[in-house]
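For reference, the structures are reproduced in the following blocks.
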Structure P
Amino acid sequence: MENNTLDNNFSNNQTAISLPNSTAVLVLGILSIVMCFCYGILGLILGIIGLSLAGKDLQRYNANPGAYTTSSHNNLKAGRVCAIIGTILSSLYFIVIIIYLIAVGSMLSLGSMGF
């Protein structure tokens, strides 16, 4: 009985809103995974932007969790995980590309010396 009264008071006084960047974080996180094979640069940029936006919204949510919807918080968490995965994959792919370019460059320089 008392719990129902609290729910009615909350719904009469305030309505829960979605976190402002939760959808953007989710989209950026998914795109960072998809774009990690574009030499790692684009996925890395998108992942870092997604993590930055997620950090701001997590602070906002932790300050007042009752003011925001659960679905937007779940989207934020999923987007943050995708952004972390995309950032890691992009970083690894970028490192592989750099190692490949160094190896090709050293082979070309050895080939021009006559070895």
Structure Q
Amino acid sequence: MEEVVVSKDQARLIEVTEKIMSPLVKEGIFEDVERALQSVLLDYIDRRVALYKDKNTAFEIRHNTNFDTFTISLKDNATPEQEDEWMDWETALMFLKKWQVIREQVTRNALA
């Protein structure tokens, strides 16, 4: 059997992860640390996705339109307040997309 060599940082990460997640395994919530970590991480990611979806919905309700239509309506005549609102909305959509991509990656990696 080939010996696996891990760096000091990798060993520390494994140690900390097992220490933090072990109560979930010890109490029988999850069968192993990997499943516990995956579940907790996906739950966190899902909460972030929901947060940014809610922010987008709030913008849509406030402006009675979607982001693309709002963007077009501001062309060449936006007030500073509307520009600030547009930037906040764009940021919310950017983070929504990032968290959705992260979720896909974590899910794909968990299945590999």
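Rule-based calculations on the coordinates, nothing more; no lab input. Computed from a prediction, not measured in an experiment: that's the story for all the values here. Cβ atoms are built from the backbone, for glycine too; each structure is taken alone.
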> Which one of P, Q has semi-axes √(5λ) of the Cα gyration tensor in Å, as calculated from the coordinates, equal to 43, 16, 12?
Replying inline: Q
>> Quick check for you: by relative contact order in percent (Cα under 8 Å, 6 or more apart), which of P, Q is greatest?
In response: P
>> With mean count of other Cβ atoms within 10 Å over residues 26-33 coming out at 11.4, pick the structure among P, Q it was computed from.
In response: Q
